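A short reminder: the numbers here are calculations on the coordinates, not readings from a lab. From a predicted model like this one, the values you see are computed outputs, not experimental measurements. Cβ atoms are built from the backbone, for glycine too; each structure is taken alone.
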Structure I
Amino acid sequence: MTPSLGLLLDVDGPISSTRTRTLRLAALSDDLTAIAKSGCPVVFNTGRSADFLGEQIIPRLVTSGLAPTDPVWGVGEKGGTWFSLTGTTGAARVGTVSEDQNMAPPTTLVEAARDIAARFSEIVFFDATKRTMISLEQHVHVSSADFHRVRPEIIAEIERQIERTGAHDMTIYPTFISIDVEHADSGKALGARRALDLLGERMAAPQRWFTAGDSGQDYDMATELHERGFDVTHLDVRLDGPARDEPFRVIREIPDFAGGSAEDDITAYHVHELRAELRI
């Protein structure tokens with residue numbers, strides 16, 4: 001039987017707090033797990049690594065009752081890696097991680113990025129869990145103001161190293177908490193295609209999808225689904241900016257940290273509404 005709904009979700013912001021880098025909301029974990037256990041696919045489409053999903057996201061869902069047979073998948077590094085769940089003792093965990101090595105940066109650029117991270121080690125760290133991209137991430141204890149103050153200097157250093165190493169197929173994408181260096185062919189649209197491929201190995205894709213993200217790039221996964229004929233609603237929880245004019249439904253809500261409504265709080269509300277609609 002075809003599921004009635006699919007969830008395709010960015011992780012940083014909408015699911016894991018950009019402040020704690022964890023899935024901090026138990027209610028969100030419970031609702032995502034309940035939706036998956038009802039037979040509706042839940043796919044994480046993120047720039048994060050499979051390791052991060054395996055350490056910070058999947059275990060929280062397991063605590064909420066996730067089983068290895070539930071339809072949950074992960075697409076990491078903006079399409080560079082992907083996995084299904086596995087497990088033989090009742091507890092779900094990340095299975096074999098596939099990766100597209102054609103998207104991986106050259107070793108010379110990776111080592112140069114390590115050196116840059118070491119020079120700015122009071123502000124950022126090198127994410128050694130990435131397989132097909134490079135990320136220099138702000139330490140949790142460092143303020144956003146301090147990170148954003150040095151971010152242009154770090155970006156300029158990376159640009160020089162891309163030029164030096166000839167890695168012209170790599171692009172720089174700054175986020176609220178990191179500086180990502182990714183292959184030009186990567187992105188949330190590729191992640192959506194990976195998600196549909198994973199899903200297709202097991203079930204028919206639902207006609208209706210809910211996507212969520214906190215960056216302009218995240219609209220790309222909704223666009224990909226829409227162009228393939230699916231009915232899509234996209235939740236945009238960016239920190240600022242207007243809703244984009246799209247041919248699919250967009251819910252635009254701006255986080256209000258002072259009022260106790262962060263990106264993941266907003267997502268949690270809408271996911272709970274979806275669960276109530278499904279009556280599970």
Structure II
Amino acid sequence: MINSEKELLEKIDDTLTQIKTKNPLTHCITNSVTINDCANAVLAIGGSPFMAEDAEELEEVVTIADVLVINIGKLSKEQINSMNISAKVANDTNTPIVLDPVGVGVTQLRNKTTLDLINNYKITAIRGNISEIKAIAKLIGVIDENNAAKGVDVNIDDIITEENLHANGEIIKEVALKLDTTILASGPIDILSDGETTIAIDNGDDMMPLITGSGCMLSSIVGSCVGGSSPLEGSLVAILAMNLAGEKARAKVDEKDEGTGSFRAYLIDYLYKTNADSLVNESNIKIL
């Protein structure tokens with residue numbers, strides 16, 4: 001268990017070095033809407049993307065991968081089959097799995113797919129918005145409130161604020177404990193927990209949700225960082241890198257009076273320029 005923000009920050013340099021040195025092969029089963037952005041984000045953070053999902057080659061791919069990222073954003077029967085094949089091989093080979101449960105809580109198909117994955121396989125980390133994480137909490141009996149999801153976006157009632165930060169932190173910690181995993185719930189304030197250490201991260205920019213794929217990119221980055229280091233430290237580096245890149249991209253857009261298209265390009269640029277000094281000195285984190 002990590003007891004102080006100082007202890008967390010001291011690990012960042014080594015964690016980022018591990019990721020960039022390893023250049024983790026990041027196998028992403030993701031959705032066609034954001035696949036190009038996810039691949040570029042993985043490359044920018046120091047990973048190597050592999051976007052395979054044909055059942056005939058999955059065993060070979062997962063066997064050589066450093067991490068498997070499963071994103072349920074655009075489901076099909078064929079893709080669900082590929083997810084299950086890949087997850088089984090990943091568990092057999094002790095390859096970490098990062099799950100992005102896009103839209104869980106919205107449809108029965110997404111609920112069933114998410115439950116099947118978390119019940120049947122060891123999931124190393126789950127990255128979703130707070131509404132998705134609360135939907136999982138409801139599905140596994142951590143909370144029993146009627147929490148309605150809003151498509152793939154955060155329900156306005158779920159938005160993490162200073163006022164509800166500790167309450168949401170407890171929910172995320174309980175889900176992490178029950179599933180024996182690391183949870184990253186992203187939003188205006190992000191919450192990260194491995195069931196022992198729970199961290200709030202107050203960085204990022206409100207333009208980030210205005211581009212398609214920012215969450216999917218983050219999950220892919222989490223994959224690379226977990227594949228190159230450890231679940232808690234890797235997830236922390238991933239969210240800090242994404243958030244600080246978002247802040248810098250917004251500043252550049254405002255400076256040049258540009259819009260969301262330019263923001264997307266700058267986001268990748270600043271992900272590529274991620275360095276430990278920036279992550280340590282510009283982060284705003286606290287242990288809950």
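In table form, for the structure just shown:
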item: Entry that produces 2.0 once distance in nm of label points 7 Å out along Cα→Cβ at positions 45 and 101 is calculated, selected from I, II; result: II
item: If helix-only ellipticity at 222 nm (-39500 (n - 2.57) for each DSSP H run of 4 or more, over all residues; to 500) is computed and equals -16000, the structure in I, II; result: II
item: Winner on distance in nm of label points 7 Å out along Cα→Cβ at positions 29 and 181 once structures I, II are ranked, highest first; result: I
item: Per distance in nm of label points 7 Å out along Cα→Cβ at positions 197 and 213, the highest-valued of structures I, II; result: II
item: Winner on mean count of other Cβ atoms within 10 Å over residues 77-84 once structures I, II are ranked, highest first; result: I
item: Comparison of I, II - label where distance in nm of label points 7 Å out along Cα→Cβ at positions 69 and 245 is highest; result: I
item: If semi-axes √(5λ) of the Cα gyration tensor in Å is computed and equals 25, 22, 19, the structure in I, II; result: II
